[in-house]
Structures are given as C-alpha cells and as structure tokens.
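**Q** Multiple structures are listed underneath, in structure tokens.
Laboratory data are not the source of any read-out in this text; all were calculated from the coordinates shown. In this text the structure is predicted, and so the values were computed from the model without any measurement. Cβ atoms are built from the backbone, for glycine too; each structure is taken alone.
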Structure I
Amino acid sequence: MIFCRNVLIYFDKPTQAAILTHLADHLQDDGLLLLGHSENILHLTDAFVPCGRTAYRLAPRSS
C-alpha cells in the first residue's frame, strides 16, 4: 500500500505523471495507491484504475 495523500497537487502535470509511473513500478500487483480527495489521476496515466473514491489499483497489464 502506498499513501500519497495530498502530495501530487503541489507538482506540475508532467512531474505528477512521472511520480505516478514511479509509484506504479514499485506497487505490488495486489497493492493499493491511496490519494487525497482533491487528486484525480485518470487524465495523467493509464497505469491505475479507481477502486474507490481515493483508492487505485494497478490497471491490468496486457500480455
């Protein structure tokens, strides 16, 4: 589980995308990424899918 609550909002969009890529690389397949209520990452990356209001799981990887 990675907690990154109310952190991404302080960075520009390219930096946010880079951070999310790094987090996706380090999150286990069954892990969760927890963000703050004001953070929406769906327009920044396709590495995650929402599984709650502020919780995200890794998106299925194509083989």
Structure II
Amino acid sequence: MYLGVLLILLGIAVWVGSFPLLIAPIGFWAVMSMFYIPREEQRLRKLFGNPYDAYTKKVRRWI
C-alpha cells in the first residue's frame, strides 16, 4: 500500500516534469520510514508475536 502511494507520487512528479515535486515522494518515504511504519510494526509485534517476527524475516518492509 505504501509502495503504491510512493510510486503514484513519483509518477506524478515525472509526468508533470517538475523537479520540486520530487520532494513529495521523498518526504512521504521519510515520514513513513521514520515515524509511521516503526509504530505500526511495534503494534503488530505485540498483537501477533513470533508469527509476525517470522513474517518480517521473509518479507521486506516496503512490499
């Protein structure tokens, strides 16, 4: 889901051809990677425990 939004933002920036619009996908990636996803992963780890840890070893974060 997050990767899809990132690609849409990147596609819009490329389609419009505006260099400043590249700030949007970079900012989205930074905010999601530093703030939102770690908190979400912590909640999932508490909820699902070991099965979630096993899942994270098989699947990368931005899929």
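**Q** By the measure percent of Cα pairs over 20 Å apart, tell me the structure among I, II with the highest figure.
**A** II
**Q** Between structures I, II, where is distance in nm of label points 7 Å out along Cα→Cβ at positions 19 and 51 highest? Walk me through the numbers on the way to the answer.
**A** Working: I: 2.2; II: 5.0.
Top value of distance in nm of label points 7 Å out along Cα→Cβ at positions 19 and 51, among I, II, belongs to structure II.
**Q** On distance in nm of label points 7 Å out along Cα→Cβ at positions 11 and 27, which of the structures labelled I, II is highest? Write down the numbers at each step before the final one.
**A** Numbers: I: 1.4; II: 2.1.
The structure with the largest value is II.
**Q** Using relative contact order in percent (Cα under 8 Å, 6 or more apart), single out the structure from I, II with the greatest value.
**A** Values: I: 36; II: 40.
Biggest value here belongs to II.
**Q** Taking helix-only ellipticity at 222 nm (-39500 (n - 2.57) for each DSSP H run of 4 or more, over all residues; to 500) from the coordinates of each of I, II, which one would give -22000?
**A** Details: I: -7000; II: -22000.
It must be structure II, since only it matches.
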